[in-house]
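Please treat every number below as a calculation from the coordinates, not as lab data. Note that the structure is predicted; figures quoted are calculated from it, not measured. Cβ atoms are built from the backbone, for glycine too; each structure is taken alone.
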Structure I
Amino acid sequence: MKKVYGVLCGVFLVLLPFSIRAKDPFLEVSCPVEIEEGKELSCDVIYRGDVEDVHQIQVDYQFPEGLSGIQFENVSEGTVQADDTGFEIVFQTAPVVDEKIGKITVSLPEKGNPSSFRLRFQNVKYSVTSDIDTLKSADDFVSNVVVVLNHNNDLESLEISSGTLSPAFQSDIIEYNASVAVDKIEITAIPMDENATLIDFQKEVALSYGQNDIKIVVESSLKDRKTYIIHVTRLSNKSSNNQLASMSITGVELGFQKNQYVYQIRVPYETTELAIKAVPEDSKATVEITGKQLQVGDNTVVVKVTAEDGSSLTYAIYVRREERVLSSVATLKELTAKEYNLNFNTHQYDYSLTVSNEVTHLDLTAVPTDSKAKVTITGNENFIVGQNVISILVVAEDNTEQRYTITVTKEAEKLSDDNSLAGLQIQGYSLPFQSDTLNYRLKIGAIDVLSITAIPSDEKATVEILGNKKLRDGSRIRIQVTSESGKVRTYQITIEKEEGKAVFFLIAVAIILVLAGVIIWLVIRKRKLEVKEVEDYYDEKNRKE
């Protein structure tokens with residue numbers, strides 16, 4: 001109602017400006033009906049007088065405390081002198097009725113300003129063109145009512161007609177308890193700000209036995225709402241003892257007193273739930289605890305004690321759970337490579353080892369000191385001959401980093417020296433092959449080439465067969481096996497060919513026969529020569545005779 005009344009008054013004043021005197025200059029200050037706290041207020045100064053030849057006007061300000069930055073801006077034809085105490089206008093052309101001659105701006109504080117106020121002009125003086133040296137006095141005048149809108153939704157006071165509020169009323173405490181022996185009570189609630197309102201407020205409330213929850217909702221002029229609650233317990237012939245005999249929290253020094261209903265504690269981030277033990281004074285009373293699960297920041301734990309008669313009392317524990325402190329530990333507690341000894345130390349960050357040529361990666365295990373840290377391993381694949389760097393990056397919870405490195409030297413590939421045969425087969429023939437036996441003899445028929453299969457013991461070795469063409473008796477077939485490292489081993493097969501021996505025999509017989517013929521011819525010839533010599537001897541003798 002106060003807010004509505006203030007608004008109506010403001011509108012009324014705007015529509016029906018107050019006149020100083022019929023013939024004196026009259027100024028009207030026209031301000032907004034409402035303004036939000038902390039904003040800048042701008043009001044128009046309008047000339048309303050009947051004097052047609054006004055030459056000069058002087059005005060002093062009177063403003064409520066708390067306003068600041070008062071400025072006057074002239075919009076008429078003339079010169080002005082102004083500061084935060086008042087203004088003086090000397091007109092070049094006298095203003096006419098209803099003409100706007102200036103604008104006043106002031107700044108409202110964020111909090112603490114009045115709920116409504118007026119701007120007052122006092123010590124008003126003026127002169128006319130016909131007598132510019134004579135200043136005449138006019139009456140003071142004020143602006144319309146300005147209602148200041150704010151967020152204040154607190155109560156100034158809260159009272160009940162029977163019983164006592166516990167705890168005692170304070171505007172920032174919103175929950176109270178009271179015990180009464182009457183069937184109804186009257187509530188008196190006054191908002192702290194006159195423009196705030198009570199929503200659905202019941203001044204008189206009927207009570208049932210046990211606990212009655214009465215809500216008082218306060219709405220600020222800017223529509224913010226705040227709810228106060230009174231837990232009123234109507235007593236009966238049953239026990240009404242709803243207090244605690246003791247209350248404790250594991251790991252926390254609470255300092256419990258049964259008549260103290262509000263507590264404030266702080267717990268570390270690791271505490272996610274309060275271990276509360278609450279024992280009522282009356283064994284017939286029951287205890288209900290809500291809000292034990294804690295989130296980071298502010299939490300409210302409510303311990304509600306309900307007496308035998310149904311009346312209840314609540315103990316509130318305001319718990320501040322601390323923010324989580326992020327770990328900065330970015331080290332390893334374990335680093336192992338299967339089949340290798342790293343001699344690991346947490347604070348040693350560089351390691352080296354040598355692996356054989358066939359190794360392509362390490363079987364690594366890296367365990368962070370802090371389980372919340374993350375470990376990333378890179379470079380542990382497809383090792384090349386020479387140096388390979390494995391990086392183990394440990395990132396702590398707060399993003400602190402530490403890097404461990406393992407320099408892996410991969411040896412060059414070792415070439416095999418194996419130049420032996422695992423098998424040697426000749427199609428159509430049986431050869432008593434043994435890997436360590438290098439020389440063999442083989443009787444073959446009338447063929448020129450053998451079908452030979454030579455299998456090296458090492459698949460990386462190479463095999464070359466030489467001399468396996470136009471075979472004859474005594475031919476030598478060589479099987480050369482060259483190992484991966486270049487070493488050579490030669491297997492040899494000496495050929496014995498049957499048809500070769502027959503030809504040799506025929507040739508030998510022919511030679512013998514030829515030799516025999518020559519010998520016979522020589523013998524015959526010799527004999528013929530001897531006979532001739534005898535005959536020649538006797539012929540010569542006969543001639544001599």
Structure II
Amino acid sequence: MKLPQPYLLTQLLEQGALKHPEKKAFIFNDKSYTYKELDEKSNQLANYLISKGIVKGDRIGILLGRSIETAIAVYGIMKSGGVFVPLDPQAPEERLVHFISNCSITTLVSSSSLKRKLSKVTSLLSTKINSIGLVGDNSVSWDDVFKLSIDKPNIHILELDLAYIMYTSGSTGIPKGIMHTHRSGLSYAELSCSLYGVGGEDKIASIAPLHFDQSTFGYFTSLYAGATTVIASEGQLIMLESLSQLIEKEEISFLYTVPLLFTQLQEKQLIKEFRHLKWILFGGEVYPPKKFNQLIEELPHVNFSNVYGPAEVNQCTYKHINGKVEEDKTIPLGQVWNNTEVKVVDAENKETEGIGELLVRSSTMMMGYWKNDEMNQRAFFVDRNLAASPKYYRTGDLVKYNEDGELVFIGRKDRQVKIRGHRVELSEVENHLNLIESLTESAVFTIAGSDEKLLCAAVCVKENIELLEKDIRIHLTKFLPKNHIPTHFIYKKALPRTENGKVDYNNLVQSFNSK
């Protein structure tokens with residue numbers, strides 16, 4: 001069936017329902033929806049929202065745990081002309097209140113399992129919130145929603161209209177609402193589908209939570225390819241043995257998540273044969289090279305790709321890895337993918353062949369930050385010396401090109417500090433700590449001393465192994481100058497993580513200062 005090229009994210013589902021109506025689109029535990037069923041149910045949600053006065057551009061919150069209803073919510077909200085805002089159900093109530101107030105959200109898609117959480121949140125709000133998926137005051141059940149018309153609502157949506165807003169903490173800890181249009185989301189789906197050869201026969205494991213940008217691979221790329229998305233449950237991500245079983249049982253062919261999940265599977269010896277697995281995509285953090293080489297040995301038939309791109313641009317580079325990597329070097333970010341241009345600039349915004357900040361211009365780039373003009377001014381670069389200079393996003397990441405012409409991550413611009421007048425890249429110290437066989441992970445940060453900043457490191461040592469500070473220092477002095485050696489070490493069973501699975505450096509600083 002020949003259909004026109006989609007220009008909206010919602011058309012991915014609509015066209016899938018026409019081409020392969022009985023194929024499963026999403027699976028969660030023992031429940032599934034075909035493309036046709038999901039198309040109809042999302043139409044019903046859209047019709048309900050419109051009946052309650054939702055107009056194009058209104059923000060609708062999704063406060064759901066891992067469930068199949070997340071797929072209905074995502075596509076139903078967009079079909080109504082609304083903008084979906086995924087919220088973390090594990091976040092503190094005050095944080096959720098900030099998101100809801102900041103986005104002027106009046107309607108939430110939630111569930112009865114979160115009724116207590118929702119009640120606490122609404123008690124802190126000055127405005128009334130309508131909810132879907134519950135029964136009670138200002139609420140409507142899914143059963144009532146599914147009584148409405150299955151016809152597609154007649155809403156005129158353009159590719160440059162907002163599709164979703166995704167909040168991220170960033171280095172400052174202040175949440176930023178990243179605005180993505182139908183065009184940027186669809187462009188990501190198209191480019192990632194093409195790059196990794198996703199096809200209709202594939203099954204994609206949805207590991208990342210909906211409020212994390214990696215989830216778009218399962219919610220958008222999968223539907224672009226006509227594939228099936230299998231949503232992992234909270235229990236499966238806690239009891240990793242059951243996640244391993246899910247990968248086998250559902251014949252998963254694509255896994256995309258942060259390196260931490262894979263290293264945990266390795267530590268617990270839960271990497272099985274995974275016969276149907278084609279690709280492992282990892283991003284968000286650096287994969288320790290030694291552990292990565294072990295993973296390659298365990299899964300010789302799998303293709304690996306280091307995925308890089310801030311949530312503001314979805315993705316912009318990739319590094320396909322076909323063999324073992326050098327264990328004393330960071331895995332490169334690789335090359336720039338299609339429909340994307342980058343610059344590496346120095347402190348004066350001039351292009352440099354050395355270390356500089358990475359600027360990105362891409363079809364997958366965000367529109368900007370929600371209601372934050374000051375941050376938007378800082379986030380984008382336009383060359384004022386050119387009459388018609390394009391707009392680039394400032395990633396804040398320091399990179400350089402290696403001898404193969406690939407981009408290599410050096411560290412964060414905001415994580416480069418001065419210790420006794422010397423520049424120290426905190427990520428560089430972490431990279432060398434991660435080479436120590438006895439350590440599972442590490443994080444380097446600074447605290448305020450009496451006269452200057454002090455370099456600190458939090459380290460996690462393998463079970464039943466004793467590793468003394470002097471042993472760590474001896475290792476580091478082989479590779480780093482004296483001013484790069486942390487003055488304080490703290491031992492942790494596990495590093496604190498943000499809601500997106502990244503190391504929570506603010507938490508480490510606070511816990512250190514509270515001692």
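For which of I, II does FRET efficiency 1/(1 + (r/R0)^6) of positions 85 and 485 (r between Cβ atoms, R0 = 41 Å, to 0.05), calculated from the coordinates, equal 0.00?
Derived from the structure labelled I.
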Exercise. Of the structures labelled I, II, which one yields 24.9 when mean count of other Cβ atoms within 10 Å over residues 213-220 is computed from its coordinates?
Worked result: II
For this session: Determine which structure produced the value -8000 for helix-only ellipticity at 222 nm (-39500 (n - 2.57) for each DSSP H run of 4 or more, over all residues; to 500), calculated from the coordinates; the candidates are I, II.
Result: II
Problem set entry | Per volume of the Cα convex hull per residue in Å³, the highest-valued of structures I, II | I
